[in-house]
Structure formats: structure tokens, C-alpha cells
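I've put the structures underneath this note.
Where a number appears in this text, it was derived from the coordinates with a stated rule and is not lab data. Treat the numbers as computed from the prediction; the structure is a model and nothing was measured. Cβ atoms are built from the backbone, for glycine too; each structure is taken alone.
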Structure I
Amino acid sequence: MSDGLVFGLIQVLNGVQYGLLLFLVASGLTLVFGIMGVINLAHGSFFMIGAYLAYALSATMGNLWLSILVALPIALALGLVVEAVLIRPLYARDHLYQVLLTYGLILVLEECRSLLFGDDVHGVAVPALFNFSIRLTSDLSYPVYRLVISAICLSIALLMWLVIQKTRLGMTIRAGYSNREMASSLGIDIVWLYRIVFAAGIALAAFAGMIAVPVASVFPGMGNDILIISFVVVVIGGIGSIKGAFIASLLIGLVDVFSQLYAFLPGSAPYVLMALVLLLRPQGLFGRRA
């Protein structure tokens with residue numbers, strides 16, 4: 001295989017890996033938005049919290065996987081607390097209240113991050129077991145840890161599909177998404193459902209930050225960038241659609257990588273794609289018609 005084809009394969013793998021990581025963040029966002037009707041502008045901040053937790057705990061424990069096992073319950077508990085204390089009182093309010101509150105939460109979390117960790121850029125070492133590359137040609141190789149990230153994300157995507165399509169909890173989530181008033185009248189505890197969905201969405205975003213830190217720096221404001229592109233994924237895929245979020249994430253990952261590689265609207269190509277999708281299908285690829 002020529003170096004050109006291998007180089008193209010590497011870029012495809014990079015785009016898929018970025019897209020799958022983006023899916024973990026966007027899937028939680030689309031569930032919270034589609035089922036609960038809550039616009040959570042602070043969703044990206046929990047990606048940042050996951051990254052900083054992994055950085056701090058791995059520095060203490062010396063093991064990224066052990067750090068994730070400790071950090072993930074912390075993120076899940078944080079999601080439950082935020083939903084109970086801040087989000088739940090706003091369910092019956094206009095979206096403007098949710099936007100203002102979650103934007104304020106971004107500022108609070110950023111200030112807490114600054115006080116606890118400072119404003120320097122940090123890094124986390126790749127786990128020793130996966131700290132090597134697969135040689136593809138005499139000049140090109142591919143890091144194994146990036147393949148591990150893709151495998152983990154694919155496993156979680158499959159698990160989410162199984163839960164949503166094959167379990168009673170998934171049936172409840174689908175019922176709440178289709179018609180929350182009818183689901184409530186049939187005896188489904190909507191408050192409990194909202195609590196589970198919100199906490200799971202936060203945990204997914206935080207977990208994405210945890211596994212991403214060995215290949216990306218830990219830096220102030222890192223949650224804001226992932227939030228914007230996650231909203232693009234939600235819009236393209238369709239609000240509330242996990243399938244749409246998965247396909248849109250892969251599209252965005254590939255478009256972003258190749259647009260920067262060939263200097264074709266670098267940084268803007270995902271937004272052009274979003275505009276095209278909205279023109280042709282305003283509800284997104286797999287969203288419900290209004």
C-alpha cells in the first residue's frame with residue numbers, strides 16, 4: 001500500500017476517533033434536550049470536569065484507568081446534585097431561564113477550576129499498556145491508544161442502543177421522548193426519568209473528557225469548544241435521536257479532519273454542513289417533524 005493511501009487511512013481513523021468521542025458528549029446533550037426539554041449550556045463544562053478529574057487523580061494514583069473508576073461515580077453524583085438543586089425547579093419555566101442558569105453555571109465551574117487547578121495547560125501520560133504505535137509503512141504509524149478510544153466509544157454506543165431498544169428503562173426513555181404527558185398519565189415517574197437521563201448525560205460527557213486527556217491537553221475553557229460542536233451534532237442528527245447523534249458525530253469528525261487537511265473552510269466546514277442539512281431537512285437527519 002502506498003504512503004498516500006496509508007496517510008488517507010490515518011486521517012479517516014483520526015476523523016472516526018474524533019467523531020466517536022464527540023458522540024459521547026453529544027448523545028447526553030441530545031437526550032437531555034430531547035426528553036427533558038432542557039437547554040444545558042453547561043454540558044461542555046462537565047467534559048472539562050471529567051478531564052481535570054482524570055488529570056488530578058492520575059497524578060495521585062499513577063494509573064489512568066483506576067482514576068476513571070474513581071472519577072466516574074463523582075461525575076454521576078455531581079449530575080444528580082445539579083439536576084435536583086438547579087435544573088428541577090426550572091422544568092416548568094421558559095427556556096430563557098434554563099439558558100441563563102446554565103450559562104451562569106459555566107462561569108461558576110470555570111472559576112472553581114481556576115481556583116483548584118490554576119490556569120496552566122496540563123497533560124496526562126498515555127497508559128503504559130497502550131503507549132506504542134502500529135507501524136503501517138516505513139515512515140507512518142498509528143498510535144494504539146487512539147484505537148482504544150474508538151473501541152471504548154463504540155462499545156458504549158452499542159451498550160446505549162441495547163439499553164434504549166431492549167430494556168424496560170429504554171422503553172421508558174422512548175415513551176418520555178415520544179409523549180411525556182401521556183407517559184406520565186400511564187404511571188411513569190417522569191421526575192425519576194429526568195433524574196436518570198440528566199445524570200447519565202453528565203456522566204457520558206465527563207467520561208469522554210477522562211479518556212481524551214492522554215491525546216489532548218487539559219486546559220481552561222476546553223468545555224466551551226466541545227459544547228459548540230456538540231450542539232452542531234444535535235442539530236444535524238435531530239434532537240433526541242441517539243442514532244442521529246452517532247451518524248452526525250462521525251460526519252462531523254470526518255468533515256472536520258479533511259477540511260483542515262486540505263484547507264477547505266478549515267474550522268467552518270461542520271457549520272456549513274449543518275446549514276445544508278437544515279435547508280434540506282430542518283428537523284435534522286433523524287429528528288421528529290414538528
Structure II
Amino acid sequence: MDSGNDRATLAAFFVGAALAGANAVAVRFSNRELDPLWGAAFRFALAAVIFIGLAAALRLALPRGRAFWGAVLWGVVQFAATFALMYYAFVELHAGFGQIILALVPLLTVLLAVLQGQERLHLAALAGAVLAVGGVALMSSASLHGSVPFLSVLAGLGGAFCFAEAAVLVRVLPPVHPITMNAVGMVAGTAVLFLGALVTGETLELPQGAATWTAVLYLVTFGSVAVFLLYVYVLRRWAASRAAYAFLFSPIVSLALSAWLDDEPVTVGLVIGGVLVLVGVYVGALRPSVSVPRPPEGVQETAS
């Protein structure tokens with residue numbers, strides 16, 4: 001990998017992680033008016049329209065055959081399964097606690113990549129993840145006090161597991177352009193989410209409040225289109241476990257926004273925890289001596 005591409009990947013990593021950091025707060029605002037499955041379906045339906053428009057404008061051919069069904073499978077895991085569980089979790093869980101759960105994604109990604117033969121378990125990666133998760137826990141320690149709904153925590157853990165599996169899965173699928181992959185994946189995920197909303201009897205209504213519309217529009221544009229384009233871009237160039245360290249950087253942004261929008265105090269634990277997160281990301285994902293496994297045979301970089 002040349003230095004230019006490496007700088008581009010680093011930039012995509014940090015920008016995507018920062019944009020994703022606001023998603024938990026935006027989902028909380030969305031859930032205050034929209035039912036969770038319908039809110040997720042509405043978000044990804046709008047985002048899918050944007051991706052389809054981008055694909056048409058750039059004259060990108062949709063994948064066919066195995067590549068098409070691979071994108072569908074990825075979309076069902078990445079968008080339907082992950083966000084059905086996470087939206088349900090965020091009905092009860094606050095953004096800080098939800099980010100603690102999502103910060104487990106790198107650890108889960110390492111384990112799943114090892115179990116599926118993509119990577120070998122490296123002590124530095126494991127130590128970095130543990131250190132950064134500890135920092136996230138310290139930053140959000142206030143969220144750990146009081147009663148926490150068990151089913152919401154379980155849903156959050158399930159969402160983190162699905163996110164990790166989607167990251168591992170994309171590296172063994174046929175190479176597809178990020179725009180068309182997201183277009184196909186989001187259509188498939190939206191269909192499953194919409195069906196789930198119908199089956200569970202959710203109310204299908206458009207947002208009424210300005211705060212809800214603001215949250216949804218952010219989730220559609222920056223939180224979905226921008227974040228997932230950048231995420232797939234990084235996944236095609238880094239090992240899945242390394243790319244997943246974005247989940248350890250995002251809580252810094254998420255908790256800062258929570259402090260601004262919800263008047264949460266900026267404590268010493270927040271500052272120290274933020275430092276631990278950055279150190280953990282560096283040790284486990286960005287340290288120059290960390291080797292990046294080559295993609296499995298048949299997986300190539302996507303055009304961008």
C-alpha cells in the first residue's frame with residue numbers, strides 16, 4: 001500500500017468514526033417519535049434511494065449472480081439484523097451505554113475473524129481493544145448506575161455481534177463497488193425491517209417534530225450514506241478487526257454530543273477515558289508495527 005492510499009484510508013477511518021459518533025444520539029431522538037423497526041426502515045429506505053441515485057449518476061452496473069446475492073446477504077446482516085437490534089436497544093438505553101456495547105465490536109470482530117480463518121489472534125490487537133473498551137467504560141460510567149433493562153442490553157449485544165459478523169463477511173464476498181454494494185444491501189435490509197415493522201404491528205407514520213426530522217435526515221445522509229461508504233472503503237483496505245476500531249473512537253464524539261445536547265457533565269473520567277480510547281486505538285490498530293493481513297484470496301480492492 002503506498003503512502004497516499006494509506007493517508008486516504010486513515011482519513012476515511014477517522015472521518016467515518018466521527019460521523020458515526022453522532023448516530024447513537026440521533027437514533028435516541030428518532031425513537032422518541034418513531035417506532036424502532038419503522039424508524040430504521042424509514043432511515044435506510046431514504047438512504048437506499050440516495051445510493052441508487054449515485055449508482056445511476058455514475059453509471060455503475062449493479063452486481064449480478066453471486067456478487068448480487070452476496071450484497072443482499074451483507075445487507076440483511078449489516079442493516080436489518082444489526083439495526084433492528086440496536087434501534088430496539090436504544091429505546092431504553094442511553095447513548096453512552098449503547099456506545100459501551102458497540103465498543104465491543106472490535107473484540108467480537110477479532111474472535112469471529114479468527115474462528116472463520118481470516119486472521120490470527122495477535123496479543124497487541126487484543127490488548128489495544130481491552131484498553132480502549134476500558135476507556136469507553138470509564139467515560140460512560142454514569143450510564144452504568146441504576147437499573148438497566150436486560151432485554152435492551154441483550155439486543156445491544158446482539159447488534160454488536162451482527163455488526164462484527166458483517167465486517168468479517170464483507171471480506172470474503174465477491175468485490176463490489178461500495179456504492180452499488182450499499183444500494184443493494186440497503187434495499188434488502190430495508191425490506192426486512194419494513195416486514196418486521198408490519199409483523200410486530202408498529203405504527204407507520206412520518207415524523208412530525210423538527211427534532212425528529214433533523215435526526216432522521218442526519219442519519220440518512222451523514223450517518224448512513226457517508227458513514228457506510230467510508231466504512232466499506234476502509235474494510236477493503238484494512239483487516240476487519242483493524243477497521244472495527246472505529247467503534248472505539250466514535251464514543252468520544254458521541255459523549256461530547258450527549259454533553260452538549262443533553263447537558264451531561266464533562267467529568268475527569270470522561271477526559272481520562274478519552275485518552276485511554278485513543279491509546280487503545282493506536283496500540284491495537286494504528287501502530288506502524290502492526291501487520292495488516294492480506295485479504296483472503298479472491299477479495300480485491302473496490303474502485304472508489
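If you line up I, II by mean count of other Cβ atoms within 10 Å over residues 106-113, the top spot, with the largest value, goes to II. Could you figure out which one of I, II the value -23500 for helix-only ellipticity at 222 nm (-39500 (n - 2.57) for each DSSP H run of 4 or more, over all residues; to 500) was computed from? This value belongs to structure I. Looking across I, II, the calculation of distance in nm of label points 7 Å out along Cα→Cβ at positions 138 and 162 that yields 4.6 traces back to I. Of the structures labelled I, II, which one yields 16.1 when mean count of other Cβ atoms within 10 Å over residues 50-57 is computed from its coordinates? The value was obtained from structure II. If mean count of other Cβ atoms within 10 Å over residues 154-161 comes out at 20.5 when worked out from the coordinates, which of I, II was used? Label of the originating structure: II. Source structure of the calculated read-out (Cα extents along the principal axes in Å, 48, 42, 32) within I, II: II.
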